[in-house]
Structure P
Amino acid sequence: MTDAPTPASDEPAHDPEVLELAQKIFDLARHGDTDTVGAYVDAGVPANLTNDKGDSLLMLAAYHGHPETVRALLSRGADPERANDRGQTPLAGAVFKGEDDVVRILFEAGADPHGGTPSAVDSARMFEKRELLDLFGSDT
């Protein structure tokens, strides 16, 4: 498994140094190194960069429970509704992992709790997270 970005079909293959840098940035998001992730995005790394599974920097930060990194990416244009290749959204991932602070940040940023498969609402129902269902305005 790699975190290699997936080039469009008309793009040339990435060189090993670019792939190594991408891996490093995905790891930084996964580990919540907010300042460094923010600096890379400020320097030109796309806020919506995705790995070979379609996981964005925001997805990795959200899934691993890093609210400050999530805020930093959102403030730099990361899409809170961007789903990975399996149809999972950062919001649903945060619900699944029990990262309630991240859930609130993403929801307040406009993430749709009904988007993705399974949706954040579906995940909250499955884990009987009544407070999140209330936040989303969904019936049980």
Structure Q
Amino acid sequence: MKALIQRVKHAKVEVDGEITGQIDQGILVLLGVEKDDTQEHADKLLQKLLKYRIFADDDDKMNLNVQQVGGALLVVSQFTLVADTRKGTRPGFSKGASPELGEKLYDYFVTQARPHLQTETGRFAADMQVSLQNDGPVTFMLEV
């Protein structure tokens, strides 16, 4: 399981012109599920994400996590994140989860995140338009 995370001042996701999720300060999470991923992987990734210190403290050092700054999450399914791009000029998707497993673990991740902080979402397997103002820019790839 992989998450490309971006510290944002604000972000939103739209499907067919309708906003399905929108946050102010927080983290945009592009979540990719691989075929061997489990709920245990989702739990580990979420705990790492919640504790990851990417927000500035009073000394302008990255020492605070999303919860400490009162931020939110915008979680968007991102199948292409797990593509194999090492060879050639066309991505390979053999490592990606089936749509059923991907949706199950995406929904699980979101459900587990919601008790911790405001969590908004896109729509699984939809054609989504994501808008954001990356703060920094600060972007990291988290993997478990």
Structure R
Amino acid sequence: MSARIGVAVMAVVLALYIGLVGQRAWLLLTAREPIAVAMGVALVVLPAIATWAIGRELWFGVRAEQVARRLEAEGGLPTDDVAVRPSGRVLREDGDAVFPVYQAEVEASPESWQAWFRLALAYDAAGDRRRARAAVRKSISLEGASRRTR
């Protein structure tokens, strides 16, 4: 729940930032000086790119959570007995130990969104965030395709 509060706070701060930058951009765009107009354009374009990127990340988080809930409802979340830190994160050694099981599962059924999501959890437990995100994206894509064909 604290993550959602953090996201909400950041969204409000982003909206405030966009409002203030928009005001400054308008002042610069109406100044009729070439440098001021160029700066005004930059103040419009850069926040637009930032807003797009944040929106994309938020949508990724929403979809990942939906897929995780569906997998949990199906009883498909991993039940490995692994040691965790006080923060709840899996110890890397234990994450590395269970990783081959989930990698083999994806190799056996590459069109299974469930297998890809479990592999993403294994990547995350092993500390490989980049591959974990890629596996979650693949899982989201396959899960969406499976819902459309039902």
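What follows draws every value from the coordinates through simple rules; no lab data is involved. Fair warning: this is a prediction, and the values are worked out from it, not measured in the lab. Cβ atoms are built from the backbone, for glycine too; each structure is taken alone.
With distance in nm of label points 7 Å out along Cα→Cβ at positions 16 and 40 coming out at 1.9, pick the structure among P, Q, R it was computed from. Let's see the in-between values first.
On the way: P: 1.9; Q: 4.0; R: 2.6.
Going through each structure in turn, the value belongs to P.
Could you figure out which one of P, Q, R the value -0.62, -0.90, -1.39 for log10 I(q)/I(0) by the Debye sum over Cα atoms at q = 0.20, 0.24, 0.31 Å⁻¹, for residues 64-119 alone was computed from? Spell out each step's value before the answer.
On the way: P: -0.62, -0.90, -1.39; Q: -0.80, -0.92, -1.19; R: -0.83, -1.05, -1.17.
Traced to structure P.
Here Rg and Dmax of the Cα atoms in Å has been calculated and equals 21.3, 66, so which of P, Q, R was it run on?
On the way: P: 15.1, 50; Q: 14.9, 46; R: 21.3, 66.
Working through the options, I get structure R.
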helix-only ellipticity at 222 nm (-39500 (n - 2.57) for each DSSP H run of 4 or more, over all residues; to 500), calculated, reads -27500; among P, Q, R the input was structure R
